[in-house]
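Since every read-out is calculated from the coordinates, none of them should be taken as a lab result. Keep in mind the model is a prediction, meaning the values are calculated, not measured. Cβ atoms are built from the backbone, for glycine too; each structure is taken alone.
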Structure I
Amino acid sequence: MSRAKHSHPFELLRALEEKYQGSAAGLPQQREIKKPWTGIGFRIGDVNLVAGVDDVHEILYYPRLTVIPGTKGWVRGMANVRGTLLPIIDLKQFLGQPPVTIHARSRVLVVQYGELSAGLLVDQVAGLKHFHEDHVRKMNGAAYEALTQYLKGAYQQQDVDWYVFSFRELVENPDFIRIAA
């Protein structure tokens, strides 16, 4: 290609485009990037559970409680959390297992649905968990039967099964609302 043949810069650019267009590499393949599902990991007994991050309003250390006479055994008592009275429920005991033994890792997950607020005592909180589609697993039988009605799926991450727990199903359960013994 000689300069005399293409006297105008535009013609030179057009000639270069024609020459190299066939050998140009295509654009990289566009992939859809999917956001991971994020939840709060927690444990009751030996079972690893995860709940949607939007379902947990707050995570507390085990607070000082006032015992409420005449309630079921799984109602630990009432806590005053920044001026709001919050019933504290032992989730493990509600599910028919021995009560949570209070230790340094015990936590209370605060959930709110409509007018209902409750603190759910769990053995441990594992923090934020992020799961992708390739982590989805078929649910195997949970550790105990009473838990299965609240499970909405399962993930596996680093050989650990995480069961998706529905607080909505829990607070809509009439047995959960009836706290009188």
Structure II
Amino acid sequence: MGMLILGLVLFLGVHSVRIVANDWRSQTIAKRGEGAWKGLYSLLSILGFALIVWGYGLARQQPVVLWLPPVAMRHVAALLTLVSFVLLVAAYVPRNGIKAWLHHPMVLGVKVWAFAHLLANGNLADVVLFGAFLVWSALSFRAARGRDRAAGTVYPRGSLAATAITVVVGTVAWVVFTLWLHVMLIGVRPFG
């Protein structure tokens, strides 16, 4: 469990700089340069992610069961992760209505993903992993919306075509991940 926690602290810590120290971040970028900042940010993110994967894998070998979720929660989680995939894609498709409406769909996608996995999993490692991401995403979304208000950010209206593309691509990605990649990468079949 220690490696999982260390990875979460490192990965989410790096991703929390804009939440807790946005001015320091801006000053550091101005002083050291954007390339140096991105390099260090990427290096620490990759290291943190690797520790999360390794630590979660170790923790799953000796699970500490906190509760046994009802089987129906797997299906609820599957539907929620469909929403999560669409939100994640919405962060990248230009001029889609989802981003125009929500402004920060990737962070909301992480929030929905984490909540879905908390519903379907009752082991301590799951609660630590998905709970940490849920808390981080809630704080990150709040901070991003605050930055938008302070800067007077206006998001362009979305088009119906871009929104449709977003939903289709997100759904296809969800199907591929749910039916094939989840079992290959995580070792768990979401539907069975």
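A value of 0.30 was computed for FRET efficiency 1/(1 + (r/R0)^6) of positions 68 and 108 (r between Cβ atoms, R0 = 25 Å, to 0.05); which of I, II is the source structure?
It must be structure II, since only it matches.
Which of I, II yields 44, 23, 16 for Cα extents along the principal axes in Å, for residues 36-75 alone, as computed?
Among I, II, the structure yielding 44, 23, 16 for Cα extents along the principal axes in Å, for residues 36-75 alone is I.
Could you tell me which structure in I, II was used to calculate helix-only ellipticity at 222 nm (-39500 (n - 2.57) for each DSSP H run of 4 or more, over all residues; to 500) as -24500?
On the way: I: -3500; II: -24500.
Comparing all candidates, it corresponds to II.
For mean count of other Cβ atoms within 10 Å over residues 52-59, which structure out of I, II has the highest calculated value? Walk me through the intermediate numbers first.
Values: I: 14.5; II: 17.6.
Answer by largest value of mean count of other Cβ atoms within 10 Å over residues 52-59: II.
To which of I, II does the computed value 1.42 (Rg/Rh (Cα atoms, Kirkwood Rh)) belong? Working shown, then result.
Values: I: 1.42; II: 0.99.
Source structure for this number: I.
Here distance in nm of label points 7 Å out along Cα→Cβ at positions 92 and 124 was calculated and came to 3.7; which of the structures I, II was it taken from?
Answer for the origin of the read-out: II.
With mean count of other Cβ atoms within 10 Å over residues 12-19 as the yardstick, tell me which of I, II scores highest.
The structure with the largest value is II.
For distance in nm of label points 7 Å out along Cα→Cβ at positions 44 and 164, which of I, II scores largest? Walk me through the numbers before you get to the answer.
Numbers: I: 1.9; II: 4.4.
Evaluating distance in nm of label points 7 Å out along Cα→Cβ at positions 44 and 164 on every structure, the highest lands on II.
Can you tell which of I, II yields 11.8 when mean count of other Cβ atoms within 10 Å over residues 132-139 is derived from it? If you can, show how the numbers build up before the last one.
On the way: I: 11.8; II: 18.8.
Of the options listed, only I reproduces it.
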